[in-house]
Each structure stands twice: as C-alpha cells, then as structure tokens.
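In the part that follows, the structures are each spelled out as structure tokens.
Every read-out reported here was derived from the displayed coordinates using simple, explicitly stated rules and does not represent laboratory data. This is a predicted model, so every value here is computed, not measured. Cβ atoms are built from the backbone, for glycine too; each structure is taken alone.
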Structure 1
Amino acid sequence: MQGGFVGAETVDTCLREPAKAASALAHFDQQVRLGPKEFSWFIYRVTNPAMRDMFMGPSNVWRVKEALLSMLAGDIFGKTPIWRSLAALKAIFYIASAWNFKRSWQAMRLRKANIRVVEDAGSSAR
C-alpha cells in the first residue's frame, strides 16, 4: 500500500514538475526497496533456533519484540522509532547464532536439504 502512495506522488511530481522527475524516481526506488529488504531478513531467519529461542523467552530486552511486531505490521516507512531496536534484534540474533553454533549449523543444513526443485506442471506436459 505504501508503494502505491509513493508511486502516485512520484507520477504526480513527474507530470507536474518534469525537472524534479529524476529525484522523485530515486526517492520512489529507495522507498519501494526498503520494505522487502527488511521483511526478507526476518522471513529468511524466522525458523532459525536462535530466533525461536529469542521469542519464546519472557524478556523483551531493548524492546526488540515490539520493534519486530511493528516492522511486520508495516510501520517501517517514515520516521519510526524502531530502527535501533531492529538493529539490536539483528545483533542479538547473530550473537545467539554464534553462541549456539552447532544448532544453527544443523538447522541451516536441514533447511538446505529441504529445498527441492519443483518441476513446473506445464513443462512436464511438453
């Protein structure tokens, strides 16, 4: 949804003020790439044992759980106060992964083994 709003503003700027089109398009590109980058970091690591341990524990050090929930709710655009907490979450995650290296390594190998190439249904009929 955010991409739609930024896209509409970008098109409006390009049509009304062609001299500012390059900067408007650069701003659009930066905004549209931000969301998937942040979401994909979490999605890729959500099944890691270190991440699971962090969220099963009762503590909320540096408000990282709140920051993650805020990010998943889409509150990553504009001036949001979650960036320090998300950086702390990433640091805690990497430290916990290193601390439990054996479990992290086993989980990575299991994920890699579970990734299978799926044949396209249309390609097998040819």
Structure 2
Amino acid sequence: MTKNRYRLLVIATVLLLVLSIRMDFRTELLSSQHPLRFPIALEGEMVVLLCLIILGWSAGFYGCMRFRPWAPALNLVTTACGLLFIVGNNWLSVESSWAQVLDFLANASGGLTLMLPYFNDQVRKMFWPEPD
C-alpha cells in the first residue's frame, strides 16, 4: 500500500461518515416527528467531553494524513473514548437503511485505518520508519 492509497482510505472514511450523518437530513427517508431522529441533548461536562473527543479525532486525522508516529495511538484512544461516550450516554438515534449502509462502510474503512499501522508492514514503515 502506498502513502496516497492510505490517505485515500482515511479521506474515504471521513466522507462516508459525513454522508451517513447527512443522509437523513437531506432526504425525507424518516419522519421528522420520530422521537429518536435526533440524539438526546447533552449537558455540561458531556459537551466538553464530546468536544475533546472531536478535537482528538481531528488531530488523529491530521496525524494520519501526515504519517506522524503518534497518530495511530491517538486514533485508538479517541475511538475507545468515543465508543464509551456513545454507550455511556445511551446516545441512540434512528437512521434510514441507506444511512446505515454508509455508516457501516465508514466504520469498516475506519477500522482498516486503525488496524493497518499495526498489522501491515508497509503502512507501519510509513508511520515508524526504520533507521538506516
């Protein structure tokens, strides 16, 4: 895998995630009166925690695009914190089937971007080059 292909995978992950989020708001696939269409409102420290997770995710995105050695570890920590945040807050929402497909593809490609630096020798050398 080349650097440009890995970057393309990272960008595809972000685009698929944005498309899956925007799908139901752009189209009327769900009723606007559905009670779980929008996630529950967050309060106080949960908003701050969500902002920190988004900031960490953005820094990890930058690090993956520039192949910084700290990026894979930051992405793992940010992903774990994001999952704990979603589960801990019962942050449920209803999506259309098209949004779920895009969300599944985004999660699968996101999993690849998390896994490849640790399990693929070519990508590992991009993040942690071996000294000559």
Item checked: Computed 1.13 for Rg/Rh (Cα atoms, Kirkwood Rh) - originating structure among 1, 2 -> 1
Notebook entry, point to check: If relative contact order in percent (Cα under 8 Å, 6 or more apart) comes out at 44 when worked out from the coordinates, which of 1, 2 was used?
Noted result: 2
Margin query: If you rank structures 1, 2 by distance in nm of label points 7 Å out along Cα→Cβ at positions 14 and 118, which sits at the top with the largest value?
Written below: 1
